[in-house]
Each structure stands twice: as C-alpha cells, then as structure tokens.
Structure I
Amino acid sequence: MPRGTYTLVLERDLGATIEVGALGEHEFPAGWYVYTGSALGPGGFARVERHRAVADGENDTRHWHVDHLLGHPGTTIERVVRSEDVDAECAITRVLPGRRVPGFGASDCECGSHLAHADERDRLLEAVGRTHREHGDAPR
C-alpha cells in the first residue's frame, strides 16, 4: 500500500459551530479549507479513502479532528493531493496560506494547526500543488 503525505482541499458551503472532540467547539465559516495529514502508517493512503467515507456519510466513527469536520453537513472534499514516500506533513502545513484553526490535527507535533481556512479556492489549489511538488512527488 503506498504511503506518504496528503492534503485534503475542502469546501464548506455553510458556516457552522462544530464540536471537534477534545478541542471543543470551533467556528467554521463557509469557504475553503486545506488539511494536511500523514499516511505513513500500515494502511498508507487507505486513510484518505476512510476520510472520503466519513465525508460521504458511510462511516460514523470519528478518530481524528478532521473526521468531525468531514462528517458535518456542508463539508465536501474538492480534491486530494498526495506525495508518495514523503514525510512532509508539518513542512507542507507551515507554508500553505490561510487562517489556522488552533490545535486542529496537530496533537502529535509542534505545529499550531494542520487546518487552514481561506476564501480563495484557486490560490489554495495553486499553493497545495506547488508545495507538494517542492516536497516530493507531483500531485495526484
């Protein structure tokens, strides 16, 4: 199973207050989000398919912070960008544009957050593609 680093490009068509596990309630305005995660474990990029199942309502289990956002109505996965055989979760997260959601997805590292919100879709997509190219494989 291929492994590496991935970034989910998400759209929220509605603003909402969402309970995010131990992080508590957070405001998620409508707009675009990027979440970068690691798929270096034994399941590799199967984690991305699990995220899709949560977003599609086919999996109700919430293991990670992003599951709470993905499982909430109004959140869709626009795109997934992967870099195989690359451990660059924190490096990619640090350079992506947008306003950070404090503590989100960063409980096992020193980053302030692995989720950013922005209003401009095209700017986010360009930054995600460029950043993945700089840190590893060409985006897929």
Structure II
Amino acid sequence: MYPFEIVKPMKDQLTSAGFKDLTTAEEVSKNITSSKTAVVIVNSVCGCAAANARPGVIQSLSNDKIPGELLTVFAGFDKEATEAARSLMIPFPPSSPCIALFKKGELVHMLERHHIEGRSSEIISENLKQAYNEYC
C-alpha cells in the first residue's frame, strides 16, 4: 500500500476535474450499477497514468456527451474499492491504470493498460469520446 502523501496529488488531479473518489466496495457498487453511464478510471502511481491516463480521461470530458458518473479508484491504496471495480470489469484481467465505461451497470468499453501505455493523452481522449458518443 502506498502512503497517502504519495497518492493524494494523483487523486486530487481527478477529483478536481469532477471525479468521485471511491474507497469502499459499497461505493463502487452503488455508483457503477446506477441507471446512468459511468466512466471508472483505476488510477495508479505509474508514469503512464500521469502522462496518459489521467490527462486523457480529463480531456475526454470536453465532449457534448459524457457519462453521468465520473468515478475513480486507486490501485495500491484503496484495495477494497479497486477489487470491487475490477470484479465488474471481468473478463479483462486486472491492470492499472485502466479506464472502463459502464451503462446501467454493464461494461461496454474498456481501455486496458496496454491501450494506454505509449499512447498520447489525446489518443486516449478521442477513444473515450467515441465511446461516450455511442453509449451516453
């Protein structure tokens, strides 16, 4: 588990953009399985989260259609919430960072770490915008 002082700025980057920080399995279940669409980023301390995933998901919000719920869990810190979120992302193996889009609790779009690592935040943003336009 990472110390809070390390993860706080990484959490703050998303929460300051409107993401709800989920820390328990109950919060994950309640927010992802709502009737709305929900984007969930599994946040991480790695470089591809900092350079690509967080900026990409934030940039994706500059779109006419966006998910009703903006959610985040932090791998290596919020263990219970991360495990609960990942259990809803099956059949995809656990990876962090990753970004998932849910509609009425059903997984409809997924960006795994290998889709994020080495790609620009702009590419990630455009991928998410296309998914939002289809599902939101």
Structure III
Amino acid sequence: MIRDALLHGKSFNLIHLDTMIKIDVFALTSEPFARTAFQRAKPIEVYLDDDFEVLSMSSAEDIILQKLMWYELGNRVSERQWLDVLGVLKVQGNELDLEYLATWSQKLDIQELLNKALQESQLHENEESDPWN
C-alpha cells in the first residue's frame, strides 16, 4: 500500500500501535507549494529500534496551510482538520511566519479560512490586525 501511494503521489499514514501515534507521510509532487514545503522541512531526531533516526518534519506554517486546504477540499466539514489548525496556531503563536502564511494562503486561495482561523485562535483580534490587509 505504501509503494502504491508513493507511485501515485498520494499520502498515507503510519501508526505506532503501542502509543497510537499517527504520522502522515506525503509523496513529493511537482506543485510549487509542495516543493516549497519540502524545502522548508526541518530535521528531527526520533528514537527507533534502540537508535536515533533523522526524519523531516513539515514546518508549522506548512502544516496549517495543508490542513486548511484539506478542510476546504472536504467542504469545510472536518472538525478534526479545523481543530488541528487552531491547535497549531495556538501552540506556535508568535513563532509563526505570518508573512509566509499570508503569501501562500493567497496563492492557494484559502486566505479567508486562514483569517478566520487566526481570529478564532485569538492571534488576530480584528480585521485591522491582519498582516496582509
């Protein structure tokens, strides 16, 4: 199933059954956002099989944008995607690159959703505080 997903440029999940930790894995596509997100990925060390391995982890901004795209593609009904976005916004807070989010949300046509999420997460209290207005 993993090989098939990668051959067709699809995502898949890995689940560690002992801890029930789920990892989303994405095949790299030629789309500009995917390429940019891949270049921005950060290395992290994880402990596997009595040794440390280095994996690439998407930036918080790219996770937010991807989840907003999924939310939009799913007709805005996935509470899980929306709550994940709000959670990342609240945890990352002032560490986020708002200019990057503004640029890509506009290119991906999800700027309205990002604005709503920023307001709901209380990172932006009103319209005047949006960095791109």
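Read-outs: derived from the displayed coordinates by stated rules, not from any lab. Treat the numbers as computed from the prediction; the structure is a model and nothing was measured.
Just a few scattered comments:
- A value of -8000 for helix-only ellipticity at 222 nm (-39500 (n - 2.57) for each DSSP H run of 4 or more, over all residues; to 500), calculated from one of I, II, III, originates in structure I.
- Source structure (of I, II, III) for Cα extents along the principal axes in Å, computed value 38, 31, 28: II
- Source structure (of I, II, III) for relative contact order in percent (Cα under 8 Å, 6 or more apart), computed value 34: II
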